[in-house]
Structure P
Amino acid sequence: IVGGHEAPEGAWPWVVSLQALRGGVRFIHLCGGVLLSRRAVLTAGHCVEGRRNPCFWRAVLGLHNLHRHGRHTAKRRIRRILVHSDFRSETFENDLAVFELRSAVQLNLHIQPICLPPAALIPHVENGSDCYVSGWGRTTEKGTISAVLQEARVEMVPPSLCNSSQGYAGLMDDKVLCAGAWAGGTDTCQGDSGGPLVCYHPDKYYLIGIASFGIGCGRPRYPGIYVRLSQYRTWI
């Protein structure tokens, strides 16, 4: 996360670290994910490009510091990975995948699933003014990932602006959302992909997006692009 700060411990109990085996010996954090139920984690399709074998992966839940697993932390191996059948790695279209955990996790204060907004609330939540991203990704465009979970408040940037000739110039379609800051400085970055974009509406957080791509990190006129989950309810 660029332009964020350390999240309070347990603040985002649905955030998951998806880690892949490196060199057959240790797991390293590659992407974020979000807990949908006791055994399903939603993430970005591009995270598993070239690594679709579930044996290479694990999910770590209830985590704050990547290097320090606390008493709330749960680790799960993966039973199967379901990538959206229309995912296109060249364009990041339909950039979604679900990790099915080998066994269900026990819920506690630090491990909770996120809610998807009911249909009637979607327009309000997608235009929300109280929206956040979180992850262990890079804190600057060319920097390193963060050991401690970071969070940042983001603005929802209207597609008319984000997709204008000054911004993404027609790269966006109606199946993505744009969030961050038009002036730059607040964004998701490498290692945050697959993580949640959530908005607070009346009294709880709702999941509206999954971090997908961007041009650089935190650059002016190029906010982050997120999969617009309201378009994928049936698939989920």
Structure Q
Amino acid sequence: MLFKVLTALSILWAAPGKAEQDITFGMTTTQEASGFANALLGEMKTAFPTFDLSYSIAGTSQQLRVLQDGFVPFAITHNAAKEQELIAQGDHTRQILFANDFLFVGPETSTITCQSIHECLAALLQSDETFMSRGDQSGTHAYEMAQWAIAGIDPNALENYQVSSGGAANSLRICGIRNCHIIVDESSFSTSQRNGLVEIARDPGTNLYSLISAIDFAQGAGQDILLWVENEAPRISEKFGYRRP
């Protein structure tokens, strides 16, 4: 699919003091919650002062659909399986940028003991503890559903299974108020309001963030921007609890 230049990349005739191009790219709620999204945008604006840059926030699945439809030229997402499905269509490329861990967190009074997230989910079946799902088709939600599958459990079988209204920071806030358990990436957890939630278990290195970009954009006006993101995003991310894979 050709990148829809006139929709996602509004080209303005260069005039003194006016931005050459208006570019909106995609970021996820976890990157917004950690503070990384805003920091990345700030440095991008400094590096490319003739571009009018901004980002949109959505879950990974939604960002990948928007990419597929050509309404943004690139996005940083975190669902390897869905990303590979898009790449297989031949119009986009994928570059892994950085990573962190997925955590299973809950109230300090939690009775759940486990070593990995799928073990934690299995332990919920034998308890009266409450679990809150992101339920928003985000990368975190996709990881959660994969862990239920590994544990061989239908989450709807849990009596105390709840679904939040979406978003990393918002879900953590609600879960803390309700004293429930939730899966979250470590950067969002370290920078968001926890309301008494503590880490119970983690799956190291499981949360990979990738730059997904339209080939047309990479071969045109966006080449320098994408190269900058590939080189600088990993460095910036380290300030927010991410690390190079």
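Values quoted throughout were computed directly from the atomic coordinates according to the rules given, and no laboratory measurement underlies them. Being a predicted model, the structure only gives us computed values, none of them experimental. Cβ atoms are built from the backbone, for glycine too; each structure is taken alone.
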Here mean count of other Cβ atoms within 10 Å over residues 169-176 was calculated and came to 21.0; which of the structures P, Q was it taken from?
Q
Consider the structures P, Q: one of them gives 1.8 for distance in nm of label points 7 Å out along Cα→Cβ at positions 25 and 57 as calculated from the coordinates. Say which.
Q
Computing relative contact order in percent (Cα under 8 Å, 6 or more apart) for each of P, Q, which one ends up highest?
Q
Quick check: 0.20 is what I get for FRET efficiency 1/(1 + (r/R0)^6) of positions 73 and 177 (r between Cβ atoms, R0 = 30 Å, to 0.05), calculated from one of P, Q. Which structure matches?
Q
Can you rank P, Q by distance in nm of label points 7 Å out along Cα→Cβ at positions 161 and 225 and just name the one with the largest value?
Q
To test your reading of the models, identify which of P, Q gives 0.93 for Cα Rg over 2.2 N^0.38 Å when calculated.
P
Consider the structures P, Q: one of them gives -11000 for helix-only ellipticity at 222 nm (-39500 (n - 2.57) for each DSSP H run of 4 or more, over all residues; to 500) as calculated from the coordinates. Say which.
Q
Comparing structures P, Q by mean count of other Cβ atoms within 10 Å over residues 41-48, which one has the largest value?
P
Computing percent of Cα pairs over 18 Å apart, for residues 65-112 alone for each of P, Q, the value 45 comes from structure Q
